[in-house]
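Q: In the part that follows, the structures are each spelled out as structure tokens.
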Structure I
Amino acid sequence: MHTTYIMARAMLTFSKEVLSKVSFNPDLFTRELNKALQALLPHEVEEIYLYVLELAEYNPALKSSLYLFNYM
């Protein structure tokens, strides 16, 4: 496997872990999501979007962070 691919997947995995851990606080979640969106590759942004939608099903307050995807 290509090293860049492995590094990119690691960043996606790390971003999901961080978002999961801060999902109790919508403001902190939005800040961490913004950081993740700046670091992820375009195809990974789609995957993190689906992940955020999944988290928002359990915590509707997180839906307020979805506006970040409109600026991509």
Structure II
Amino acid sequence: MDARTSTAEGDAARQRRLALAQQAYRDFFAECFWSSDPGHRVEERDLPWIIRNLREHGGHRGYRIVAELCR
């Protein structure tokens, strides 16, 4: 595997995590993110905050999403 392939795979994984985090933000807004802007666009720097709130307030479903986000 060359550097371009690993970079492309890393970019794809990052985009997958961001899309999953954005979906979780929408799906868990009322439980976990109610004090935030409903139209917030999740960025990579938001992942620790998203993960923390899902762990604290997302229940079992939130924990499953966190497991995916932390892969």
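Only the coordinates and a few stated rules stand behind these numbers; no lab work does. Being a predicted model, the structure only gives us computed values, none of them experimental. Cβ atoms are built from the backbone, for glycine too; each structure is taken alone.
Q: Here Cα extents along the principal axes in Å has been calculated and equals 38, 24, 18, so which of I, II was it run on?
A: Numbers: I: 38, 24, 18; II: 43, 25, 16.
Answer by label: I.
Q: Compute distance in nm of label points 7 Å out along Cα→Cβ at positions 12 and 44 for each of I, II and report the one that scores greatest. Display every interim value, and only then the final one.
A: Values: I: 0.8; II: 1.8.
Answer by largest value of distance in nm of label points 7 Å out along Cα→Cβ at positions 12 and 44: II.
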